[in-house]
Structure P
Amino acid sequence: MDKLIEGYRRFRSTQWPERRITFQELAREGQSPRAMVIACCDSRVDPSMIFGAAPGELFVVRNVANLVPPYAPDGRFHATSAALEFGVCVLQVQDLIVMGHAMCGGIRALLEGPPVAADDFLGSWMSVAESAKRRVLESAAEDRQTACEQEAVKLSLDNLRSFPWIRQRIAARRLTTHGATFDIRSGVLSLLRPDGRFAAVS
């Protein structure tokens, strides 16, 4: 915690003076981000840093393996779905990005089984991506980890369309969905193309 407090002090002395007006405007006027990112909670993958976004520019939800579950308004606890509802219906973001990443521990748990120390929730959460795992295992992919990371992004994009208010906005061209992956080893961002392949951003 001491290191975090030191980081806060640096923020207050160096960044806060430069960004105070921005934060005060955001406090006064509220947030109106154009884009929403569904990213992994992996500590090595920071969407705001990757996209060079300032405060107020991205509405970000993070979970293990950047998964979107299917639409299921059943009264249970659905943090990702609640964030989607707020971002799409309330903030009315125009771009919705599912961003996976290389060396994802959640995807590794999907392929190999969850670690013994994480058997209460992780396995059931990762079952959301079971069909992505099945597609990879049935394919001739040599690098199953990378292939599954990419398939999980595609699956999450499919699941986004199970939300009626997302589907309606896509049809009305008020919302565009995007798939992406970030390689933490090289710093390269790749985007999903219409042909189903990921291509590096030049």
Structure Q
Amino acid sequence: MQTPSALGETLGVFFPRYNCCMKPLGKIVRLQIQRSRLKLGEKPNQYYDPSALVAVNELRLTSQGALAIVNGETLLDIHHTDHPDTRNNNGANDLSIGFTSHYQAMRARYGDHVVDGCAGENILVAMDSRVDLTQIQNGLIIGDAASAVRLNDLMVALPCAPFSKFVSKSNDAQTVKATLQFLDDGTRGFYCVVNQEATIRVGDEVVVG
């Protein structure tokens, strides 16, 4: 992995107009594929089960969504447009990203069962402080010595009731409502769009464009 200055030089080749204003954000500490739905059952009795998440060392990004090769098998993320049960919403949620600082806040409030990655984001970035949409709304860039990829159109990933019940360990309506409010504004994570093909890896640097 390059130093921030060397990374800036590499990214400047790919994105010259961002070279002067890029700000290092953190490093990727987890990548994962969501093989199938995490919200199971029928409304109003849906429940959340994160067991369909598969951690990987590298993730292939395409304009259709994310995929990974595991033991020779191609695994499509459920938000990939070619997934047979795709949850892709007209390209607005091709990919998702979260931050370790947000998990720290969730664990402090709800307990150790809220493990890193359980919210289902594809990319988890190590951070010591909270990240809100205003910090990253102009886009993110992930790069290494070989290439760089830009993530665009970031938006808050709205929390759902099943995940809120999972986090709070409660079905009480008022508790779930309060949990939904706590998980909003990016605590649950962010969706983004990728318009090029690239491979990203655990340890890659993420910078604000």
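I have -6000 for helix-only ellipticity at 222 nm (-39500 (n - 2.57) for each DSSP H run of 4 or more, over all residues; to 500), calculated from one of the structures P, Q. Which structure is it?
Working: P: -11500; Q: -6000.
For helix-only ellipticity at 222 nm (-39500 (n - 2.57) for each DSSP H run of 4 or more, over all residues; to 500), the value -6000 is produced by structure Q.
A value of 21 was derived for relative contact order in percent (Cα under 8 Å, 6 or more apart); which structure in P, Q was it taken from?
Details: P: 21; Q: 30.
Comparing all candidates, it corresponds to P.
Of the structures labelled P, Q, which one yields 1.6 when distance in nm of label points 7 Å out along Cα→Cβ at positions 70 and 142 is computed from its coordinates? Don't skip to the answer; put the middle values down first.
Values: P: 3.5; Q: 1.6.
Of the options listed, only Q reproduces it.
Quick note: the coordinates plus some simple rules give every number you see, no bench work behind them. For clarity, every value in this text was computed on a predicted model and none was experimentally measured. Cβ atoms are built from the backbone, for glycine too; each structure is taken alone.
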